[in-house]
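So, here come the structures, one by one.
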Structure P
Amino acid sequence: MYVIGLTGPMGSGKSHVLSILRELGAECLRADDASRELLASDMRLLSEIRRDLGDGVFRSDGSLDRKQTAKLIFRSADARRRLEAIVHPSMVAWLRAKLDAIRARQDPPRIVIVEAAILTHMGARPLADAVVRVHAPVEECQARIQRRDGISRQQAVERLAAHQELGLFDEPADHVLSTAGDPRDTERRTKALWNTLLAEADQRGS
């Protein structure tokens, strides 16, 4: 089983690439799914977040308000670091447990993708055998997240600034996949990358 970390800043096109890789036969795990599951069910984490960030990021029913949390952490680097210190270790443990379960199957898949924008920053890079960084120009990422999230240009700039600060636009990787321009070109490049990853998986197995 060959584990690939799929990383890159928001708006770079990771979700589109992930959907293509899934159609081609990869099994896929997403750090966002780890976050959603843990923050919906882990009362210890929720208590720590409430104690550290306050009641303002919670709804009246006691659930975490992800939109309010996002606003806070993109405004305050300190708040973001405090939240990450609480959540990231549990997210990495979640991903590791999922990978262990997949690996223990009688017939595990040839390739598993772990998609996480902050793969290295959150401490999950050691889970991957190789890393693919999805890349698009900053202006293109900005336009995509404005359309996707219905936010202003300024909000998009602020969010991307946080990812630039973390070095996500030029993070070292084994493969860099461009999603600039026509989506059909992205599909073609992704299929070529898939063939490369299969060859790597076979070589690793031999």
Structure Q
Amino acid sequence: MTNDSTLSERITPIVLVGGKSRRFGRDKLIEPIGDSVLVALPINVLRAVFGPCVALVGDADMSVLREGDTCIEDDYPLRGPTGGILSALEHTQGSVFVLAGDMPTVSIDLIHRILERAKEMPDADAIVAGNDAGLDPCLGLYRMGAIEELRHALSFERSPSLQKTLAAMRSECVMADMASLSNINHPRDLPLASPRLFTEM
């Protein structure tokens, strides 16, 4: 965990690694990308902002978990990103900055802009990236105030829509370009997997 220079709150950077890669056909998180693997890209961009304190959350192969700095047990396995984020908040008892393990193109600049908005919005439960197509709930800052709605959502659905849950929270959106929000869901998406550490809209 760390204190970003723009915030007084304690923040733990986390990467969600609990997906099953069904559409990809194999474990996409260890798919080779240059000299590394896919999951290392979101881990490294968080390290560039927060330092070597990135926690992985989710039921993943040990080859994936070794890429992180530490792990947080997912107390809600197979419940989607809602369960992973809730587990991280309950374990850390502080704010968490979330990235999905299949998002390789997030920039440092975008993360800093989210943190700056969080500084301006101390009462927001979540500050996430988005664009004209909607919010991306797996890229942003979640605070302890989000716990109630996350628990509520899990009490009704096995894998609830995190976007719908965000709508019930006090949430804020930081605009990003489409490239920054790319997910790798199929092997044909792999050409998109190049880090953009310093470029952003």
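Bear in mind that the values in this text are calculations on the coordinates, not laboratory data. What you see is a predicted model, and the numbers here were worked out from it, not measured in a lab. Cβ atoms are built from the backbone, for glycine too; each structure is taken alone.
What the table shows:
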| item | result |
| --- | --- |
| Per mean projected area of the Cα convex hull in nm², the highest-valued of structures P, Q | P |
| Structure (P, Q) behind the derived value 3.3 of distance in nm of label points 7 Å out along Cα→Cβ at positions 50 and 154 | P |
| Structure with the greatest value (metric mean count of other Cβ atoms within 10 Å over residues 34-41, set P, Q) | Q |
| Structure (P, Q) behind the derived value -18500 of helix-only ellipticity at 222 nm (-39500 (n - 2.57) for each DSSP H run of 4 or more, over all residues; to 500) | P |
| Read-out mean count of other Cβ atoms within 10 Å over residues 130-137, computed value 16.0, structure in P, Q | Q |
| Label whose coordinates, when mean count of other Cβ atoms within 10 Å over residues 98-105 is calculated, return 25.6 (choices P, Q) | Q |
| Relative contact order in percent (Cα under 8 Å, 6 or more apart) - highest-scoring structure of P, Q | P |
